[in-house]
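These notes open a run of structures that come right after.
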Structure I
Amino acid sequence: VRTRRREANIWTNMASAAGCEHYVRSCLLKAPCCGKLYVCRLCHDAEENHQMDRFRVREVQCSECQTVQQAQQSCQQCHVQFGEYYCDICHLFDKDKQQYHCQPCGICRIGPREKYFHCEKCNLCLARDLHGNHKCVENVSRQNCPVCMEDIHTSRIRAHVLPCGHLLHMTCFDDMVKTGVYRCPLCMHSAWNMDDQWDQIDIEISESPMPTEYQGATVNIICNDCQAHCTVPFHVLGMKCNRCGSYNTARITLDM
């Protein structure tokens, strides 16, 4: 009995009215897999060698009075509110961030709902300004982020949609920009509008003529942006696609 009480105290001490680094809540979830109490599934997964299924959570423990009870928004004993927001499907307790539960996604999203729509083909919620203004890739969010290889669909990190339609975490996209990587890791399409950069390369090429033995040399290229195959002048600073004007190209053969 003493051992059980000691274990209960250990798990209870992990929580506070403020919750954890992931969520603001005043309760502990009783993991349906191992029966242990954790502030959230992420805290559980970081400590255990298995993952908690949030949808199977049935009981919580109040952080104020320690009463174990059915999962609900407020404590049945002391009436403290476990979270400003509560979803009885995901069993998500948190402060109000204008969350909403998306039925097709199967999870809660940070809103407000009116600023997002669910793309049936991509199978995820996207910002309203992308409605009819993005390239659909079927079930794209069910793939892992191509940079960090972590899950995108259920991630708490916002996803960024590239012009090619592929997704990556916004934090991973920011890291790409900082390190000068401008192409999608999956298809090599430019990750943003590069017109200003292409104009700068035009200027640099005009000011840097090739040596005599290379003047008039041509190269066969494929464009990573429009997929065109072209024969263009060879230059060490870049080979420009003569269809779309992109320098995001790859050399196939060189003709002297």
Structure II
Amino acid sequence: EPTTLVVWEAQFGDFANGAQIIIDQFISSSETKWHRMNGVVLMLPHGYEGQGPEHSSARIERFLTLCAGNNMQIVNCTTPANIFHILRRQMALPFRKPLVIFTPKSLLRHPLCLSLLDDFLEGTHFLEVIDDDFVDASSVRKVLFCSGKVFYDLLECQQSSDVKDIAIVRLEQLYPFPKKQLLSIFIQYSGAKQWCWVQEEPENMGAWSFVLRTFSETGKVLDLVARDADSSPAVGIPQVHTAEQKNLVHRAFEE
């Protein structure tokens, strides 16, 4: 039913593992195979919050490998307003495409994860890319691109140390990839010497492979800050997770 917002929300993102056949065979490819559009919304909790290997990752990398020909939308929102606007956009579009929203659980109670009332009013819309309003653009030497919850870890380090020459840019929409919006970022930070992708996931997981392949079309060299490649999405010991997360943020801001 094209006029109905149908949402399937998992308690944890990895619960989508059991639905992988449906995702592969129907949700991601039904339009290509049978010319059947669908606007189903998947809301999958995803974020490295010390919950262990079974409850940290919704496997962003799997969904991004299914993306081609504008067949679906992949987003990882960091503000309440963007969650509101992406659902609103889903119903307002004159066509139907599946929408996958990665939703970190900890942002439900994070003190910095807030939106002003003005962010919901007339004239506002979903932001595919969110720029850094803390730094001085003319003095930025390094730009950190990220998506999802890790932004708030980076933000805390940036503001507590009053770092004004390293910008943090959020990719709220991973697919379709927001090339036009990124072009304006490149222009704004034309003096930057280093561009990095920062992710919580191990190097062989997350959005890195997709972003690297797509980013290469811009002509920019992109460095990576991530956990080491691993067979498991995350560690099972909270203390080890915390140490890894601190190390990740430290490496993002080091010279």
task = Work out the source of 89, 38, 26 here, i.e. which of I, II gives that when Cα extents along the principal axes in Å is computed.
result = I
inquiry  = Quick check: 14.6 is what I get for mean count of other Cβ atoms within 10 Å over residues 68-75, calculated from one of I, II. Which structure matches?
reply    = I
task = Give the label, chosen from I, II, of the structure having the highest value of FRET efficiency 1/(1 + (r/R0)^6) of positions 52 and 236 (r between Cβ atoms, R0 = 35 Å, to 0.05).
result = II
query = Here distance in nm of label points 7 Å out along Cα→Cβ at positions 36 and 228 has been calculated and equals 5.9, so which of I, II was it run on?
reply = I
task = Identify the structure, out of I, II, from whose coordinates mean count of other Cβ atoms within 10 Å over residues 148-155 was calculated to give 22.6.
result = II
message = As an exercise: helix-only ellipticity at 222 nm (-39500 (n - 2.57) for each DSSP H run of 4 or more, over all residues; to 500), calculated from one structure in I, II, equals -8000. Which structure is it?
response = II
message = Comparing relative contact order in percent (Cα under 8 Å, 6 or more apart) across I, II, which structure shows the greatest value?
response = II
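Bear in mind that the values in this text are calculations on the coordinates, not laboratory data. No experiment lies behind these values; they were computed from the predicted model shown. Cβ atoms are built from the backbone, for glycine too; each structure is taken alone.
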